[in-house]
Structure 1
Amino acid sequence: MTDSERLSAILAARPPLEPGHVWLAGAGPGDPGMLTLDVLSALGQADVVVHDALVDKAILDLAANAELVFAGKRGGKPSATQESITERLIAFARAGRRVLRLKGGDPFIFGRGGEEALALVKAGIPYRILPGLTSAIAGLADSGIPATMRGVNKAFIMATGHAVGTPEDLDWHSLARTNQPIVVYMGLKNLPRIVASLLEGGLPPTTPAAVIASATTAAKRIVTGTLATIHEDATEAGLEAPAIIVIGDIVAMRDALLSLPGASRA
């Protein structure tokens with residue numbers, strides 16, 4: 001049996017996407033190679049794929065027989081409202097279509113997958129969750145930054161930087177006092193305010209920091225610095241969203257790994 005035949009056999013054994021069902025799936029951080037086999041199988045079965053802006057075209061091309069419905073969901077860009085998205089998912093399912101709701105990363109990590117699942121439950125629509133690799137894991141690893149490192153940290157925090165300055169904002173002072181690395185999603189626009197809050201919370205200005213833009217893709221760019229300099233560093237480099245911000249001693253591991261004799265990264 002060839003490798004292609006083995007892969008086809010694995011995909012054929014995956015659960016079927018039934019008419020009238022909705023699967024909420026994570027497309028991973030960008031690189032098509034980081035798709036799970038479940039999501040790859042779903043792309044081949046779906047009649048309609050409702051996708052976010054961050055899903056790579058190469059991934060969408062795998063849904064050759066599906067109608068593609070753009071939902072937006074990219075910071076600062078036009079997007080459909082969450083209510084209209086869930087309404088369309090329900091309408092497609094009630095029309096007997098096999099529906100794949102495809103999000104960047106993982107649907108349950110800052111992806112509103114929980115809201116959509118709850119709406120499907122209330123509407124009586126059968127659904128399934130297909131997890132995806134989130135950028136706080138895959139994006140860091142792909143950039144040579146371990147999310148955890150013995151002797152460096154015992155936990156790490158995933159936070160959203162989207163709500164800075166609003167009543168829903170996080171207590172950044174408390175996060176600073178944990179002395180654990182923080183990975184910030186959707187925070188590039190608010191990076192100066194995040195930095196200021198973490199410094200006020202007691203995090204040293206020399207704390208290593210990085211911004212990773214377009215993680216895992218061919219367009220990936222990485223800037224490293226310190227908490228005190230990272231906003232200026234990222235601005236000078238012209239980094240743009242989508243990007244994740246990493247703050248903590250784990251960032252220093254990137255330079256350590258790349259500086260070792262014999263170090264080689266593809």
Structure 2
Amino acid sequence: MAASSADGTVAKALEVLDLVAAHGRPVRFSDLLAQSPYPKATLYRLLQTLLSQGMLAHDPERGAYTLGLRLVRLAHVAWAQSSLAPIARPHLDRLSAELGETMHLAQLDHAQVLYVDKRNAREPVQMYSQAGKVGPAYCTGVGKAMLAHLPEAQLPGILAQQSWHAFTPATLTTPEAMQQELAEIRARGFAFDREEHEPGIICIAVPILSARGTVLGAISVTSTTTRNSLSSLRAHAPLIQQIAQTIAQETETWRFPEEDAPQRKRA
């Protein structure tokens with residue numbers, strides 16, 4: 001969707017960055033133009049601006065554009081400062097070593113799930129999720145765990161942005177069915193993926209909530225139906241919830257240390 005006139009050049013440039021990133025490889029101007037909502041002159045101007053700022057790189061021999069090194073640097077800073085990954089990583093490592101299954105750490109990116117970290121099982125299984133990849137919220141364990149704890153006023157807008165595509169026969173495909181599922185998740189404190197996104201892939205997921213109940217992210221233990229059942233994964237719920245609570249506490253202490261520091265008395 002094209003940016004509105006009120007969004008200005010910045011929003012348009014970000015859309016072009018998203019377009020380049022979506023290809024996953026160097027992309028030519030003609031391919032971008034075929035998918036872009038902007039006229040040729042506008043698209044060219046936006047590309048040149050992004051090039052001049054180091055957000056894009058251009059290969060003159062192939063005539064192709066790729067994401068620039070400035071974005072790489074910003075991505076590393078964002079990963080360290082804005083994501084839960086640096087704080088959660090040692091806990092995910094410990095959980096992965098103890099359980100031997102795949103661990104996911106995710107955060108909500110608007111109405112979708114952004115996987116910010118992943119730890120493979122002792123016997124890795126090919127699946128959709130990868131760190132840095134975006135997935136649907138309505139049919140993933142981490143997605144549902146986070147949706148269940150969003151403010152009541154915010155949830156309808158997020159649900160309206162879901163595709164409700166049936167990836168498998170188990171996928172919930174209506175907001176009404178999802179509302180019932182989210183109520184059950186809130187009541188028990190964790191979510192399941194019952195092969196809703198990928199056949200044979202199941203998980204248990206727990207939200208990471210701040211002391212005020214704000215959704216910070218979610219973690220999950222993911223396995224396959226050949227190795228585990230939902231019942232066997234459910235047995236790990238107390239441990240996963242404990243780790244999620246620890247991550248939340250460490251996150252708030254790291255981000256807002258002044259709130260935990262003792263107040264100095266005035267002389």
Structure 3
Amino acid sequence: MEMRRKLFQKDLPEEQKIDLLREYVDASSHVVFLGGAGVSTESGIPDFRSKDGLYRKTDRKFARYRPEYLLSDQCLHREPEVFFAYFRKNLDARQVQPNAAHLKLAQMEKAGKLDGVITQNIDGLHQKAGSVNVQEIHGSALRSYCVSCRKEYGPDFIFENEDPVPRCPACGKMVRPDVTLYGEILPDLAYENAIRMIREADCLIIGGTSLEVGSAAGLAHTYHGKYLVIINKGKTKMEGKADLVFHESIGKILGQL
């Protein structure tokens with residue numbers, strides 16, 4: 001009976017699905033948003049794997065490298081000059097502005113209708129929009145720290161640094177971005193907070209992620225609450241378990257709440 005109900009709801013016209021989404025949010029005490037790169041594409045930041053994504057860009061300077069290698073701990077330590085050249089060129093979002101989805105989620109949190117945001121993104125746009133409880137499970141490109149003395153630096157230190165490999169003024173060792181690279185483990189506190197939020201949620205909205213990356217997929221599968229909503233332009237692997245699925249712009253759908 002439950003599966004038939006979900007299949008019926010997925011076939012409803014969008015206007016009726018929006019009404020249901022409003023009902024789910026209004027009926028829930030703990031709404032959580034789990035988002036990926038698709039949340040920020042509407043701000044002009046490319047995702048990674050789509051046809052227009054970062055990994056499809058052709059840049060002769062980096063053509064001989066696999067994209068995943070360029071954002072890996074191996075590249076950082078074996079070829080730091082290559083790593084920082086790629087990082088500075090492709091991951092500087094300091095001037096990018098939040099879009100309708102970021103702003104709506106911040107508004108929902110302020111109104112007490114959203115417990116918080118769990119994001120795979122490293123651009124800091126949720127905080128710029130006004131969200132407070134943001135669990136950055138892949139870290140942030142706006143923070144950096146010395147690999148030796150652990151001194152912390154702000155958003156401009158790496159991107160404005162003219163040295164091929166930025167060095168700590170205090171001890172002279174490398175300063176790296178506070179992001180989770182390929183080959184590294186996720187930040188303990190953010191991931192533990194994310195798991196707790198999802199386990200307490202009675203409505204989980206997943207947006208802008210294909211759930212191909214293990215961290216997001218793993219978190220999504222820990223959810224056993226009442227309502228599961230997916231908003232993503234492409235198909236995801238969990239649509240069979242969802243109550244509502246929108247293949248639409250996240251800003252457009254959330255903006256109607």
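Values quoted throughout were computed directly from the atomic coordinates according to the rules given, and no laboratory measurement underlies them. Treat the numbers as computed from the prediction; the structure is a model and nothing was measured. Cβ atoms are built from the backbone, for glycine too; each structure is taken alone.
Some values worked out for this structure:
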| read-out | value |
| --- | --- |
| Ranking 1, 2, 3 by volume of the Cα convex hull per residue in Å³, the structure that comes out highest | 2 |
| Structure responsible for 5.5, with distance in nm of label points 7 Å out along Cα→Cβ at positions 15 and 175 calculated and labels 1, 2, 3 on offer | 3 |
| At a computed 13 (relative contact order in percent (Cα under 8 Å, 6 or more apart)), which of 1, 2, 3 | 2 |
